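No lab work stands behind these numbers, since they all come straight from the coordinates. Quick caveat: nothing in here was measured; it's all calculated off a predicted structure. Cβ atoms are built from the backbone, for glycine too; each structure is taken alone.
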Structure 1
Amino acid sequence: MSSYGHDTIVPFKDSGEGKKKQVEKMFDAIAFRYDFLNRFLSGGIDLWWRRRAIKELKDAGAKNILDVATGTGDFAITSYKMLQPDQITGIDISDGMLEVGRKKVRELGWEAQIRLLNGDSEAILFADNSFDAVTVAFGVRNFEHLEKGLTEIQRVLKPGGKLVVLEFSRPSLPVVKNLYNFYMKSITPKVGKMISKNGAAYSYLNNSVQQFPERGAFTNILNKLQYRHSFYKTLSFGICTIYCGEK
C-alpha cells in the first residue's frame, strides 16, 4: 500500500513512539476541552459542517452505521438526531475522548442506540459486510496508514454501503488561503495551548492538514481502492471538504 505525507506527521516530534500511539495520547490530553475548542476555534461552523456531511446519508436508508474516529461522539450523536438509524457504533483509540462521549450519550438517554467503543480504524473488530454506512469526521488525517484504514472501512461496509468523510482542507482562493494559513499556523496553536495546555496538538492539526491528499487526490485514492461513485464537495471556501464513496 502507498504512503502519504500526512502519514508521517506526528504530534510530538521528539517522541520515539509511532503516530497512532502519539495521537492516542494527544487526544487523551485534550479531551476535557476538545468540544469547547471545536466550537470556539471554528466559530460554531463545525456544527453546520457535520450536519451538511450527514445529509449525504439522508437517502441511503442506513440502519446500522459505524462512526470511525468518533472522538467525543459529536458526529454519532448528530447522525442519530438526523437519521434515526437502529444503531450507531462509534470507535476511537482514545479512552479519554470516549469517556466524554459516553457521558453525553448517557445524558441524552441514548445508550441503547449509540455505543462508543475503543477501536482501531486499521483493525476494525467487526465482520465483513457489517454496516450500511461508515462515517469519519476529522479523523482520516490521524490514520497512521491511510490506505489501510480505508481498506478496513470498505471491508466492514455492506455491498452498496456508503462512506462519508468530513475533513479539513486548504482554501484555494488567495485571500482566503492567506487568512486561513495565518489563523491555522499562528492563532490556533496559541489558543489551543492557552485553553487545553497543549499547543502541540493544534500545531499538529495544521501540519497534518497541509500534508493531506485533499479533494481530487483523495477521491483518486478511493477509486484506487475500488470504491465506486467517489466525489467531493467543498464547504466554506474550501476550508472543509466532504468525500463520499460506495462499496
Structure 2
Amino acid sequence: MGVARALSKLGFCSRATGFELARAGRVRVNGVVRRDPESPVHLQKDRIDVDGKLLQENQRVYLVLNKPRGAVTTASDEKGRETVYAYLEADLPWVAPVGRLDKASEGLLLLTNDSEWAGKITAPETHLDKTYHVQIAKVADENLLKSMMCGIRTPEGILRVKRACLLRCGEKNSWIEVVLGEGKNRQIRRMLESLGVEVLRLVRVQIGSLVLGDLQKGQVRLLNADEKRELDRAIELG
C-alpha cells in the first residue's frame, strides 16, 4: 500500500494528513525519505518513521460520541469552528469519524483508528440502517411520510428513505423517525427541503444495532465488546 494509506492503517493519522507529511519530507521508510504519498510500503517488513519516531500499530480504539449541534466532524476547521475533537481526551491515539454528521445535526457518531472497519461500517453494500429523529416545522401527515418512502425528486436525483413514521406532534411541529439504508450527503435535509418543510432538529439515534441511549451531549464512551460484536456480525451478513 502507499505511504499515506499505511500511516492511516497504523492509526497514526488520516490519509489526507499522511499525504501532507510525505510531501513535506517527514516520512522515512527504512531510513529513506519518501516524498511520494503513493510510494509502496509493506507494513510487515518495512520500518516506517515520522519525524524520526518509529511507528507501530496502535491499539484499536472504538468510540461513541453524542455529537452536539454546531460541532463539525473534521480534525481542524479553516473557519475556526468547534470540531468533534474538542470532546476527546488528549491522550487518545488518533481517531477519525466513521461517516459524518453535518454541523447542524447531532447525535450518534462513531470514531476509530481502525480505518478498515470504518470503511465497512459506511460501505453501501453493508446495508447498516441509520435511524434519525427529526423535528420539523410542520405537523407530519401520511402524505409526507409516504412521499419520503416512495421517493422525492431533487436536483441531484430521486431520493427515498427506507422507513418514515410519526413519533409525536404538537400544534405546529412534529417529530418523525426516519431510517436510511444507504444515506447520501444531507439526504434527509435535502428531501424535506424539496417538500418545503423546515428541519428544526436532526438527531441520529441508532446505527445498526447500536443505540445512542442516554449518553449525554458531548459525552464520549468506549464501544463495548458486545456492541462491537453485533456490528461486526451485521457487517458480515451485509
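What the table shows:
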{"item": "Parent structure of the calculated result 22, 17, 10, given that semi-axes √(5λ) of the Cα gyration tensor in Å, for residues 84-163 alone is the read-out and 1, 2 the choices", "result": "1"}
{"item": "Of the structures 1, 2, the one that 16.8, 47 was derived from, the read-out being Rg and Dmax of the Cα atoms in Å", "result": "1"}
{"item": "helix-only ellipticity at 222 nm (-39500 (n - 2.57) for each DSSP H run of 4 or more, over all residues; to 500) from the coordinates reads -6500; which among 1, 2", "result": "2"}
{"item": "Structure (1, 2) behind the derived value 17.8 of mean count of other Cβ atoms within 10 Å over residues 172-179", "result": "2"}
{"item": "Parent structure of the calculated result 0.85, given that FRET efficiency 1/(1 + (r/R0)^6) of positions 44 and 100 (r between Cβ atoms, R0 = 25 Å, to 0.05) is the read-out and 1, 2 the choices", "result": "1"}
{"item": "Comparison of 1, 2 - label where mean count of other Cβ atoms within 10 Å over residues 52-59 is highest", "result": "1"}
